[in-house]
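Participant: Some structures to go through are shown next.
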Structure 1
Amino acid sequence: MQIGAIAERTGLSQRTLRHYDDIGLVNPSLRSEGGFRLYTEEDLHRLLLIRRMKPLEFSLQEMHDLLALRHTVASPDATEDDLARLRAFEAVAAQRRAELTAKAAMADEFLDRLRTLSAHVTSGEDLRDDG
C-alpha cells in the first residue's frame with residue numbers, strides 16, 4: 001500500500017507517517033522503483049498499535065520499545081523479564097486510561113453545566129445570584 005492508502009486506513013497524516021519513517025519508528029517494508037514508500041499489512045498493524053498508544057500519551061521512545069517488545073514476547077525465546085516489561089506497559093496504559101476516564105467525566109459535567117446555562121438563557125430566566 002502506498003502512503004496515502006495507509007494514511008487513510010490508520011487516520012494518521014502522511015506527514016506523521018514520513019516522520020515515523022525518518023526516526024525509525026515504523027519504516028515501510030518496501031520502496032517502489034521510484035522511491036515511494038510501500039507498506040505491508042504488518043506495517044499497518046504496527047501503525048494501528050501506535051495510533052492506539054497516542055491518546056495515552058506514550059512517548060515515541062515508549063512506542064518504539066513496545067513495538068520491539070511485541071516481537072520479543074511472541075518468540076519462543078521470551079523471558080520472564082520480557083513478560084514483566086509487557087505487564088509494566090499494560091499497567092501504565094491502564095493508569096493512563098483511568099486518568100482519561102476521570103477527565104472525560106469532568107468534561108461531561110462541564111458540558112452539562114453549559115447546557116443548563118444555555119437553557120436558562122434561552123428561556124429568559126434571571127441568572128443573577130441574589131443570595
Structure 2
Amino acid sequence: MQTTFQITTAGQGLYEFTRDVTNWCTGDGLLTLFVQHTSCSLLIQENADPEVQTDLKNFFARLVPPTTDPSMSYLTHTYEGPDDMPAHIKAALLPVSLQIPVQHGQPQLGTWQGIYLFEHRDAPHHRRVVAHLGLT
C-alpha cells in the first residue's frame with residue numbers, strides 16, 4: 001500500500017505531519033517514509049514542546065550557516081542561493097527516510113514523538129513524502 005503526502009513549507013523549520021500519516025495507516029506492518037528532495041529531511045522528534053523544534057532549527061543553522069557566512073567560503077555550489085548548499089549538507093547529515101512499526105493502524109511512536117519534515121531552505125516549497133506500508 002502506497003501514497004504520497006504533500007507538505008507545504010513556509011521556509012526553514014520543522015513541519016509535523018503525524019496526523020496525516022496516522023489517518024492513512026491501517027492494519028499491522030512496517031511503514032517506510034521517504035522524502036523525494038535533496039534539501040530537506042525527515043525526523044521523529046518531540047512534539048510536546050515547540051521549543052525543541054526551534055532549538056533544532058537554530059542548532060543546524062549554526063552548524064551549517066548560509067554561504068554568505070565567511071566560514072562557508074570554501075563552498076562552490078552557490079548559484080541557487082546562499083541557503084541551497086547548506087540545505088544539501090543538512091540533508092546529508094539527517095535522515096531522508098524513516099521506518100516505523102504500525103500496529104492496529106497506529107504508528108508505534110512514543111508518547112512525545114511526532115513525524116516531521118525538516119525544511120532546510122528559506123523559500124516556501126511543496127515537498128513530497130512517499131509512504132509505503134508493508135502489511136503483515
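Please treat every number below as a calculation from the coordinates, not as lab data. Please read these numbers as outputs of a predicted model, since none were measured by experiment. Cβ atoms are built from the backbone, for glycine too; each structure is taken alone.
Participant: Quick check on the output: 98 is volume of the Cα convex hull per residue in Å³, for residues 16-87 alone, derived from one of 1, 2. Which one produced it?
Facilitator: 1
Participant: Looking at mean count of other Cβ atoms within 10 Å over residues 32-39, point out which structure of 1, 2 has the largest value.
Facilitator: Structure 2 gives the largest value of mean count of other Cβ atoms within 10 Å over residues 32-39 among 1, 2.
Participant: Next question. With volume of the Cα convex hull per residue in Å³, for residues 24-63 alone derived from the coordinates and found to be 113, which of 1, 2 does the value describe?
Facilitator: Answer for the origin of the read-out: 2.
Participant: Using distance in nm of label points 7 Å out along Cα→Cβ at positions 48 and 72 as the calculated read-out, with 2.5 as its value, let me know the right label among 1, 2.
Facilitator: Structure of origin is 1.
Participant: Still on this structure, I have one more. As an exercise: mean projected area of the Cα convex hull in nm², calculated from one structure in 1, 2, equals 13.4. Which structure is it?
Facilitator: Corresponding structure: 1.
Participant: Given a value of 2.8 for distance in nm of label points 7 Å out along Cα→Cβ at positions 80 and 96, calculated from one of 1, 2, which structure does it belong to?
Facilitator: That value comes from structure 1.
Participant: Please state which of the structures 1, 2 yields 15 when relative contact order in percent (Cα under 8 Å, 6 or more apart) is computed from it.
Facilitator: Clearly, the read-out refers to 1.
Participant: Can you spot which of 1, 2 the value -7000 was calculated from, given it is helix-only ellipticity at 222 nm (-39500 (n - 2.57) for each DSSP H run of 4 or more, over all residues; to 500)?
Facilitator: Label of the originating structure: 2.
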